[in-house]
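Taken together, the values in this text are just the output of simple stated rules run on the coordinates, not laboratory data. Just so you know, these numbers come straight off a predicted model, no measurement behind them. Cβ atoms are built from the backbone, for glycine too; each structure is taken alone.
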Structure P
Amino acid sequence: MDRMELEAFVAVAEELHFGRAAARLHRGQPTVSDAVRRLENTLGGRLFHRTSRRVSLTELGEALLPDAHATLAQLRRFQRRGRSLAAGDKARTTLVVAHAEYTGHQLLLRCLPRLRDRFPDVTIVPESMPTTAQLTALRAETIGLGIGWATGDVTGVVARVLSTERFMALVPAAHPLAGQAELSASELSTTDLLTWPHQINSGLCDRLLSAFRIGGADLRIIRTADSVHAIAAHVAAGTGIGITVESALDHQPPGLRIIPLTGPSTTVDQVVLTPTEPSDTAMALRDLLLHASAESPSTGH
């Protein structure tokens with residue numbers, strides 16, 4: 001298998017649409033389809049269920065997606081390290097810091113300059129990576145620290161809670177629900193919802209699904225987007241109501257109301273993840289993040 005095959009697999013898995021995946025990779029749709037087909041032939045199994053209307057991951061695809069993310073991240077690190085060594089920069093070590101979409105990047109941005117001051121000889125490499133892929137990479141010791149969302153299986157990884165975040169609804173100002181101070185799952189039942197892809201943040205999706213199940217409500221997600229800004233744009237266009245987490249909202253989207261969800265399972269833990277034996281640099285960053293989160297008035301502690 002080659003890099004293009006993995007990139008095509010990941011793009012289609014996150015977009016669940018071959019056309020959008022091709023546009024994201026700046027390739028033709030036949031090229032992306034061929035790459036996925038070659039990978040499936042190599043593996044001996046189907047990665048996607050395909051119909052004329054819908055693309056979804058098979059069980060094999062779900063199982064292999066975190067490994068594909070981790071492999072691509074390792075390839076990028078290999079290239080960076082190769083260039084660094086070729087340039088004669090042999091003395092520096094590297095800390096790869098992975099962060100999932102929708103996590104509070106402001107917290108990380110506050111802590112990285114302090115870490116750089118304490119460890120000037122360490123190259124710090126931020127890497128966007130879903131939580132499930134972070135767990136795979138941490139166990140393989142290809143990243144040093146991750147910031148993601150609480151999920152079920154963290155065997156071989158140490159997880160510490162950074163903050164407890166509330167789910168928030170993004171509602172058009174003219175919507176009948178816009179005047180509510182809080183919204184319950186039952187009030188959103190059968191409403192067209194926009195949120196993150198399950199492949200990017202399965203922990204968030206599972207938690208949101210739990211909130212609706214407990215409330216006896218119907219969770220109807222009609223569209224997913226890999227950033228809160230994309231969700232806000234679809235909400236503003238009248239597609240539906242968006243669901244995100246408080247830490248992902250770094251500003252008030254114009255023309256939209258931000259309304260917290262209330263009820264069981266309407267909060268989720270943002271966590272910092274490290275290997276069982278982290279490096280000194282990773283431990284220092286973990287402590288900086290925990291300290292900064294405890295001081296932040298926006299955390300749910």
Structure Q
Amino acid sequence: MEQAAGSTQDAHSVPVCYRHPDRETGVRCTRCERPICPECMVSASVGFQCPECVRGGSGTGHAPGASRPRTVAGGTVTADPRLLTKILIGINLAVFLVQLSVGDRFTNRFELIGQAYAPFLDGVQGVAEGQYYRLLTSMFLHGGYAHIVFNMLGLWWVGGPLEAALGRARYLALYFVSGLAGSALTYLIAAPNQPSLGASGAIFGLFGATAVLMRRLNYDMRPVLALLVINLIFTFNSSLNISWEAHIGGLVAGVVTGYAMVHAPRERRSLVQYGTCAVVLALALALVLVRTAQLT
């Protein structure tokens with residue numbers, strides 16, 4: 001196994017991860033000095049260690065179980081680093097199947113709308129009427145096959161590696177904070193009768209956090225920045241009828257939250273990380289309350 005990885009490295013000018021030979025990396029384990037990618041990086045007192053060295057012992061005389069593997073953001077290294085991404089994709093697909101089965105009545109009940117009469121429903125509907133759940137449920141609805149396919153591909157490509165780098169709890173917090181921030185900005189700015197739905201607000205938050213993480217690890221940021229620019233061009237293409245408010249809200253929240261995730265000082269890491277999530281959510285709530293006051 002190690003010989004095969006070493007042979008692959010000889011063929012590249014840039015070292016590749018010994019556990020994932022298809023991934024180039026400039027980071028090495030501080031104990032065994034083997035190249036490791038972001039998914040394999042375990043934060044140590046100095047630099048990063050690979051999961052095998054961490055499981056083998058802390059190097060300080062403690063028992064191997066005394067030092068649990070940690071991600072770059074302080075999360076626990078897990079056997080399946082993409083589990084939550086798979087679950088989120090599964091939930092989105094399941095909800096989409098319900099949309100197809102039940103029809104527009106289901107979508108109209110749970111999509112994001114400020115204040116308006118909705119088809120198939122009685123009376124005025126919307127967040128301003130106390131239906132605050134729409135800020136969350138709209139994150140799992142989609143407007144068609146192309147919409148959900150592109151969103152789920154983006155979630156898999158960006159979310160999987162980010163989940164591995166942050167750990168499950170921090171990744172999930174980032175996802176929902178970004179999505180809710182996107183919903184809040186949409187509610188604040190968009191016309192009250194303009195419906196909005198989709199996971200793209202949360203996914204743009206993952207894009208933003210990925211850019212911050214790559215910067216933190218001194219990776220080449222051109223690929224992710226190019227992908228982000230392309231998506232922003234599509235976002236502001238009026239002919240596509242895309243909710244740019246959700247994308248921008250999610251992106252800003254993702255950058256802010258992602259920065260806190262990967263730059264928080266070790267001694268108060270959790271406080272800074274989850275405290276930032278709470279502040280972003282509080283700001284999103286403030287936007288919601290301001291808009292509700294305007295509409296009622």
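In this comparison of P, Q, the computed figure 15 for relative contact order in percent (Cα under 8 Å, 6 or more apart) is attributed to Q.
Check the numbers for distance in nm of label points 7 Å out along Cα→Cβ at positions 33 and 209 across P, Q and tell me which is largest.
On the way: P: 3.0; Q: 3.5.
Across P, Q, distance in nm of label points 7 Å out along Cα→Cβ at positions 33 and 209 peaks for Q.
If you rank structures P, Q by Cα Rg over 2.2 N^0.38 Å, for residues 193-232 alone, which sits at the top with the largest value?
Q
Assuming -13500 is helix-only ellipticity at 222 nm (-39500 (n - 2.57) for each DSSP H run of 4 or more, over all residues; to 500) as calculated from a single structure, say which of P, Q it is. Provide the component values of the computation, followed by the final result.
Values: P: -13500; Q: -17500.
Label of the originating structure: P.
Between structures P, Q, the greatest calculated value of Cα Rg over 2.2 N^0.38 Å is seen in Q.
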